[in-house]
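These are the structures, in structure tokens.
Read-outs throughout are calculated quantities, based only on the coordinates presented, and are distinct from any laboratory measurement. Values in this document were obtained by computation on a predicted structure and should not be read as measured data. Cβ atoms are built from the backbone, for glycine too; each structure is taken alone.
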Structure P
């Protein structure tokens, strides 16, 4: 058997019996993929790791708390032999051979009838890498090849022509806080497949340079508004391009539904009969503080965090925030779009009982190379913003957690 390469094949295990022997680290790694494949999984092991036990507790797998016994593989289509007992592994492998059950072994790959490839997924494609020569069998090398291929598919550096028909419609993609590496895998894939991209100013602009030349990139800030409101014009542009049969991506900063007017766009598309996909993004409300060394919650310091819009002042009749109730909160306040209003916001919070010496941090251009953090207190923040010339976009964090983190922390590149 060792003289010939393995024959690669994809197993369709939905509803089929799979037996896993041993509840240790190997099972912990293999079980999620088997469950995701729809297999009817039975674990046979006297003990299991906490993660494996949790899968049994939630009903994802059946667990027989005992050692392997001959006959356990009856009716199985596939078996994973991964106990700490070499004799039990050999016996189970022999049973698999008798019953013609494909069997992988964690302790002796040469004695197995099947090997588990290093797998990864990107853009609806499963990448599986197997070593063809026994003498070259190095799991680290195999995993490195897999990772290189998957990363190339994800960041569009490894491109293969697509011959399938694209589905016209609109994807509302949350681009994250600014660092192009913080967009989701799905968001990046949809960008790579787009015909038209309508981008916000706060979206990850570096990603636009990676798009193929044929992709039309539209700056949402420069759409001619005419007699329309800005948002109405953007909605119309999305609908117009989608009705032309194009795959459209609306690239937004942060998350589409966190002060991003994503639902307004989704509603307009639904009314026009346009298919819409929403891809969540990493919100700047939590990621930017984290990049600056500030946890929005911390044990013994803050058990809650509240995200507020500061685009209108507290005394503006359009404000929907109950500032009196907000001032009584003991957790963290995160304010977006509030740089030019922070002075009045701070005064209002103090007037309603918030301590003037409450720590405040302003993180400008968070997660990008231009990130900077400016610290103040509620009593001084208005003056500090002017003196330090803090400008949007900036995330404002108010509360004791500001003093927990490391002020010098920078984005990791």
Structure Q
């Protein structure tokens, strides 16, 4: 995503519109030039890369576009590493301790670097050269980190990512959002609600899969203390929403007018035909390594029970529950399984409240023993579910024992 100073928006009455770039030859040429600069800058420092980017910007009026492209490439396509024979901080301690034993001089510097290089060569079992010591001393500074990998995108995909980032930036200052999703495939609803869960967004959900859902989401400016992290979480939802077919989003924003310094409350609307392209995959098999590990271990069991990934939504007042798995037996018996792993107290309180409201008596809760439910204010009384406790990994045999007569 883009920082606030690289967002380009236009006010039209009570509407706020992000400026998006057309996919034309001119903009593709700019993207191509920026990508080529990054390709050539591999194995150079970030400081050198920044210097070349400044030269590319020059005094061009579209410098913010180039700077936006560069920001997206750095954050999503580049790997910057600290290259030093030893971690820079202990390396500095060695060099400075040795230097303190002699009178400071330009002539003494090569000797000190040579001594440290020889000592490290013996310790590490490989050749370390004085120049590596010199460059490694401050290799942990951002400008000295080395561009070691660059996953080159196409110019067109970079333009799409830029346009999406401009739209995402709208939601940094949202007070609340209303999302209407309707007449969609059930799998799309589940994907959307899983992303709501993943980003831990405060949402109130009404409706059902047959008639559609209305999702009201609190924005970052609705909090007692506006949170930049929460604003980013809202923005991260937008690429996921693009995988849903039919929806309409309205956001109310809180923005200070640059001239009058007064708060304004413009609106922003978004629909599927906005010509935006998501960089998120359309879905992933599992939400966590814990779920994936359980599913893989279940396959090794010899049992008639079938483990299913796609399950029905459980409507509850103001929300929905999406259990992780369904267990189905050929004789018609069925159980839902929810794995409660490592989450914050607020999430745990909400999760157990949902379980109570669901009234679902064929639900199994597998709870990690690492969770301090008492400290989180969670009580296990009146929970209409079978409870299973596990340590590091959930054992499928324990689940099978809980559902077998």
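Miscellaneous remarks
- Looking at mean count of other Cβ atoms within 10 Å over residues 326-333 for structures P, Q, the greatest value goes to P.
- Answer label among P, Q for the case where helix-only ellipticity at 222 nm (-39500 (n - 2.57) for each DSSP H run of 4 or more, over all residues; to 500), calculated from the coordinates, equals -12000: Q
- Structures P, Q were shown, and Rg and Dmax of the Cα atoms in Å at 27.4, 81 was computed from P.
- Answer label among P, Q for the case where distance in nm of label points 7 Å out along Cα→Cβ at positions 150 and 302, calculated from the coordinates, equals 3.3: P
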